[in-house]
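Next come the structures, one after another.
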Structure P
Amino acid sequence: MSTEHAGSLPPEEVERITTDLIGALKTVYDPEIPVDIYELGLIYKVDLDDNRNLTIDMTLTAPGCPVAGEMPGWVENAVRAVEGIQDVTVNMVFDPPWSAEMMSEEAQVALNWW
């Protein structure tokens, strides 16, 4: 995941929001895999603007995922709880396609993919 912010918010505030965002994202799980979407590598990009609006680019483990229509809403609801966020837009992207190599080491261990 890349987090981008090149604006006037104080760096310590951006750091706090980033930490809180990661915590919020880790509460959302792929229903078919018992690992959160952050550790799975499904969050590609997070942009925070000076007005505290958040844009998230995410993907799914497979384009035909049965919760494709619901997952963006789950992510939006989770990150809206982060203090200081004004608005949230979640974009579903499939480029690059997700692969198991995008998972964190923690996720790979949890799934015995070593």
Structure Q
Amino acid sequence: MLILKIFRADEWADLRANGETQGAPIDVADGYVHFSTAEQAAETAAKHFAGAEDLFLLGVETETLGDDLKWEVSRGDALFPHLYRSLKLSDVAWAQPLPLVNGVHQFPAGVV
């Protein structure tokens, strides 16, 4: 199953440069890397990245994460994927820009 991570450009650059990351500041504060499912991603972008430009969307296959991935209740009592280890560059199946057009993030066709 594919799960999604939204990163700011500097966070994505950090992951590429270092090969792994503890995530964005919110991830570090919470002690795990936050992900969204395809169904949750647009709401995550609107809630946590409203108006933000220079974002990247990363796709990660859950099968590569093993037992370090936990599904936990979060927003709206929905289960969200949380990674309890650093995210490695090798975990990322793909990444691409997440442009902001007229105030709405434009997800790739077929992803959300």
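When you work out relative contact order in percent (Cα under 8 Å, 6 or more apart) for each of the structures P, Q, which one comes out largest?
Top value of relative contact order in percent (Cα under 8 Å, 6 or more apart), among P, Q, belongs to structure Q.
Taking FRET efficiency 1/(1 + (r/R0)^6) of positions 70 and 86 (r between Cβ atoms, R0 = 25 Å, to 0.05) for each of P, Q, which is largest?
Going through P, Q one by one, FRET efficiency 1/(1 + (r/R0)^6) of positions 70 and 86 (r between Cβ atoms, R0 = 25 Å, to 0.05) peaks for structure Q.
Assuming -0.28, -1.32 is log10 I(q)/I(0) by the Debye sum over Cα atoms at q = 0.10, 0.23 Å⁻¹ as calculated from a single structure, say which of P, Q it is.
That value comes from structure P.
Figure out for me which of the structures P, Q the number 21, 17, 9 belongs to, where semi-axes √(5λ) of the Cα gyration tensor in Å, for residues 38-93 alone was derived from the coordinates.
The read-out was computed on structure Q.
Quick note: the coordinates plus some simple rules give every number you see, no bench work behind them. Computed from a predicted model, the values in this text were never measured in an experiment. Cβ atoms are built from the backbone, for glycine too; each structure is taken alone.
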